[in-house]
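Derivation of every value follows stated rules applied to the coordinates shown; laboratory data play no part. All figures in this text were calculated on a predicted structure; none of them were measured in a lab. Cβ atoms are built from the backbone, for glycine too; each structure is taken alone.
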Structure I
Amino acid sequence: MMGIRFNGLARAAVLAGSLAIYGFSAQAAELRMVSGFPDNFIWTVEHAKKFIEKVEAATKGDVTIAMSGPDTVPTFEQFEPVQAGVFDLLFTHPAYHSGTTAIGLSIDAIAVDPAKRRDAGIIDFIDRHYQGLGMKLIAAPSTGSKGFRYYMREPVDPENSLKGLKIRGTVSYHPMIRALGGSPVNMPGGEVYSALQKGVVDGAAWALTGAKDFKWYEVAGYLAEPKFGQVGTMIFMNLDSWEALSDEQKAAITQAGAELEVETLQRMDELAAAELEALLELGMKMTAFSKADADRFEELWASGVWEVSEEKSGDAAKELRALAKSHGMTN
C-alpha cells in the first residue's frame, strides 16, 4: 500500500472527513491506531497489541482498537495525522517526531522504574506538554531495564572506536555517536537492513530487541558491548478523541497503560536475553569497545539525550531534567 504523506491542505481535508466518519458515542468507541513498527515486530506485539488486548478486555469490548502500520503512513510522518484526528492513537518512539518536540525522547535518559516515573510526576509532566500539542500520553512502556547496543558489520577497533564509521541512529543517538568519532545517519529501523547490506552504514545503534525480527544477522556480524541507556516506546491519543470518551472508558485506558508499563519491563528483559542467544546461534559474534569508552557510555548517552531535548525543546526540557534529577533518576 502506498504511504500517506501530508501537507497542510491534505491534513485539513482529511481531518474534515475523519470527523464526519469517526464519531464517538458514550456507549462505544471504535478507535484507530497507527504504529511506527510492522505488525509482527516485537515491540508491536509486546506493547501495542498487549495494550489493545487490555483495553478491550477491561471495557468488555466497549472500546475497540484497529491498528495500521508504517505501510499506511511512514514512521517519521505519523505524529501529524494523529494530531489531525485521522487516527486516534499512535504507537511510536518519540525520537520519530523530535522535529515537533523532543520532550518525549527525554524518557530515554530517565531511569526505568515505571512506578517511580509516575509517582515522581515524570509521566504527568510529559502528558501535560503533549496536551499542549493536541495529544495525550497514555503509556510509556520500556523495552527493558537496559536499552541499546551497537550492531556492527565488522568488529569494533578499540583503539579507534567509531572513528570514520557511519552509524545508523535516530536523533537521540547522534551526540553519543559523534563523541565516539562516528558519523550518525538518521533512518527508521525498517531501512537499516538494506543500508547495512549495501555498506551505506557500518553499524546501527538500536535496542536489545528487534534486530532478529529485522534479520540484521544476515548483514551485520557483530554485537557490541557494553549495553547502555534505556528505551521507551510511547502510546499517544488524539486529545479530542480522548475527551470524547466516557469517564469509565478513560479510566480503563489509563489503567491499561499503567499496567503495561509494569508488566512489560521483566517480559522485555527476558526477550532481550532470548534474542541475544538466538543471534549468537545465528552466527553473530561479540565485540567490545575499549574499557575507557565503555566506562563513559552511560554518561555519553544520557547527556546526549538531554542535549538534543534541550536544544529542541528549551526550558520545558530543562524543567523535566531538573524534576528527574531531583528524584535521582538522571544525571
Structure II
Amino acid sequence: MILTLVTVVLPVFLVIAGGYAATRFGLFPPTGVDGLMIFTQNFAVPCLLFRGIVDLDLGTVFDPRLMISFYTGAVICFAAGILGVRHIFNRRPGEAVAIGFGALFSNSLLLGIPIMERAYGAGALAPNFAILSIHAPFGYLLGITVMEFIRADGRGLKGTIQAVARALFRNALMIGLLLGFLVNVSGIDLPEPPRVAVDMMADAALPAALFGLGGVLTRYGIRGSLGETALIAFLSLILHPAIAYGLSELYFGLPPEFVRSAVVTASMAPGVNAYVFANLYDRGQAEAASVVLLATAASVITVSVWLSILGGVP
C-alpha cells in the first residue's frame, strides 16, 4: 500500500522538484518561469477548467452536501488562522487576515487535480471540478471582504464590492469557468476543431503548471515566523481535510467518489494565490510565501496519509 501511494503522489512532486532544480541551478531562466506561468494561468489552465465544466453533469455533481463538506472546513480554518495569528502571535489585524488566507485557499487545481487523477483516474474528477467552479469566487469574495472590513484603512462596502469584482472578472481562470458554464447550460455542441484545440491546450496545462510552480517556489524561503507558518500548514494539511472527511463521510454519508474529492481537495497545501493575496495588500508576504513552500513540501507525506485513509487507490 505504501509503495502504491508513493507511486501516485511522488511523480506530481517530482515534476515540481524538476522545475525547482532547473531554475535554482540556472538551467531554466526566471524569465522562462514567468512566461510559463503566464501561459498556464492565462491560457492553458482556463482551457482545462472550460473543458472540465463543459463536460460536467451539473445535476449530478452539484450536491450541496459536497460543497458544505469542503467549504465549511475552509471557512473554519480561515477563521482559526486569523484568530491564531492575531491572538497567539500578536500580529496586526490586516496581517492576520493575509496570513490566514493561506488556510482558506487550497492549491486545488495545480496539485489537487493531478493527484486525484493519478490516484483514482480521470473519471473521478467531476466532483473536483464542481468544487473548483466556485473556489476562486468564494475564496476571493470572503478574503477581500474580511480584509476590507477588518483593517484600519479598509475601503468600506462600495470599495470592497469593486475590489471583489476586479479580482474576479479580470481573472482568466474565472473567464474559463464562466464560458464553460455558458456552453454547458446552453447545450451548445462545440465543433470538432475548437474542441480538439481546447483539448490540446488543456492537456498541456498541468505538467507545464507543475514545472512552473517549482520555478516559482525558488523565489520563496522560510523567511517569516515559523510559528505562523506551522499553524497555517497544520490547518491546511490536517484540520481542513479532517473536517471535510467528518462531514462528507461520517455526517452526510456521501458516495465514496464525493468523499474522496472533498478530502483530497481539502488536503492540498496553500497555493501561490496565498502569496498573491498577501502581496495585494502588502501584509504578511514573508509568512504567506513561507507557508506555500513549507506546506507544499510537507504535503508529500500528509497527502499520502489521507489517500491511505480514503483507500480505493488502484
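For the set I, II, ranking by mean count of other Cβ atoms within 10 Å over residues 64-71 places II highest. With volume of the Cα convex hull per residue in Å³, for residues 240-295 alone derived from the coordinates and found to be 83, which of I, II does the value describe? It must be structure II, since only it matches.
Once distance in nm of label points 7 Å out along Cα→Cβ at positions 144 and 304 is evaluated on every structure in I, II, the highest one turns out to be II.
I, II: which one has helix-only ellipticity at 222 nm (-39500 (n - 2.57) for each DSSP H run of 4 or more, over all residues; to 500), as calculated, at -12500? Structure of origin is I.
Which structure, out of I, II, was relative contact order in percent (Cα under 8 Å, 6 or more apart) calculated from, if the result is 35? Source structure: II.
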